[in-house]
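Right after this note come the structures.
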Structure P
Amino acid sequence: MAGYDLDFGMSNNAIDAYSNGVRPLSRWTVELLREGGWKETRTLAMYLAKSGFWPSLEWHHSGGTWFNEVKFYDVEYLVERWDDLTEAERDERRGAAKCKPKAEEGRKVSGHFTIWGGSRRRPTKMGQQEFTGILRGGWIHLDEGGRKKASGNHIHWRDIKKD
């Protein structure tokens, strides 16, 4: 059943997978999980998928003209694996799913960014704003609140040296 359906933006095999109850993580709702026999929360199911307990058993092309490879998941396989666990193992996984990941430590930075005024059609450079903040990933979390993308065109920053 090879081929690609541009109207649906996915391969014919992906369309067939949907009809068999297999779908990407983003398409699993609580209702669909319940229909598949899952009695726990959607949050737990998503955690189990991301932690590798609920692996993707197939992938299909999707994404319009980009033909992305998208992982598809079968809830029946999740239910089977979950039923094989002891209650203590289930409780451990439930607890891990509720834990927030540890905050990523960042580097202290300072710099300036451009303030814009005018309209979207005719932007006007109004000046520059000095700031200090914490660099985490690709974002600078400003000490005065908010955040700025570290790789933005109109932002300049540097590490603050520790004394």
Structure Q
Amino acid sequence: MRQAESIAWGLRLLGEVANDEEAWPLLARLCEANDNNYTRDPSKKNQLVHHLGEQKDARAGVALLPYLEDVDEGVRFTAVEGLLRHKQEAARAPLLTLLANEKEESRRIKRRIAEGLAELGWDVRGAASIEKLIADLLPGSRIDNHGRVRRSDKESAR
């Protein structure tokens, strides 16, 4: 898989023949070889990040965190999706940081983070200007007294 241009089938096969303890060393090496630096074709990295997002192993959630800073918007979005799927509290602060980051130009990423925070009921207090961002990304939504994003009925129906 290190040399292949596409690793989706290899990762799928790995999931079929190896348990988490057997698969993790290979996944860790793949993460090292496909870090969050620029690459001309991010498809291999995107396949890896997608695979990590679908794993039940908590190490996969931790391995996704550096991909929030990837150069490629698609890889960052896939990392956000995976982290929200993992539901690990350790992802809360990095997701809030990305949401509040003015340099993050992808509205798609920011909206998905806001939706995920609402779905998971995570406390968003302490993040800079988060209320304004939530109001912009999820019109009609608000931050409740417990610091959780509450979506309007119209937004929830979408």
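Quick note: the coordinates plus some simple rules give every number you see, no bench work behind them. Treat the numbers as computed from the prediction; the structure is a model and nothing was measured. Cβ atoms are built from the backbone, for glycine too; each structure is taken alone.
Suppose you compute P(r) over Cα pairs in 10 Å bins from 0, in percent for every structure in P, Q: which one lands on 11, 38, 30, 16, 5, 0?
Values: P: 9, 24, 18, 21, 21, 7, 0; Q: 11, 38, 30, 16, 5, 0.
Clearly, the read-out refers to Q.
Please compute distance in nm of label points 7 Å out along Cα→Cβ at positions 16 and 120 for structures P, Q and give me the label with the greatest value. Each step should come with its number before you reach the end.
Values: P: 4.4; Q: 3.2.
Going through P, Q one by one, distance in nm of label points 7 Å out along Cα→Cβ at positions 16 and 120 is largest in P.
One of P, Q was used to compute distance in nm of label points 7 Å out along Cα→Cβ at positions 56 and 80, and the result was 2.8. Which label is that?
Values: P: 2.0; Q: 2.8.
That value comes from structure Q.
Which of P, Q yields 0.95 for FRET efficiency 1/(1 + (r/R0)^6) of positions 88 and 136 (r between Cβ atoms, R0 = 41 Å, to 0.05), as computed?
Values: P: 0.70; Q: 0.95.
This figure was derived from Q.
Which one of P, Q has distance in nm of label points 7 Å out along Cα→Cβ at positions 48 and 112, as calculated from the coordinates, equal to 1.8? Walk me through the numbers before you get to the answer.
On the way: P: 5.5; Q: 1.8.
Among P, Q, the structure yielding 1.8 for distance in nm of label points 7 Å out along Cα→Cβ at positions 48 and 112 is Q.
If helix-only ellipticity at 222 nm (-39500 (n - 2.57) for each DSSP H run of 4 or more, over all residues; to 500) is calculated from each of P, Q, which structure is the one that comes out at -7500? If you can, show how the numbers build up before the last one.
Working: P: -7500; Q: -17500.
Structure of origin is P.
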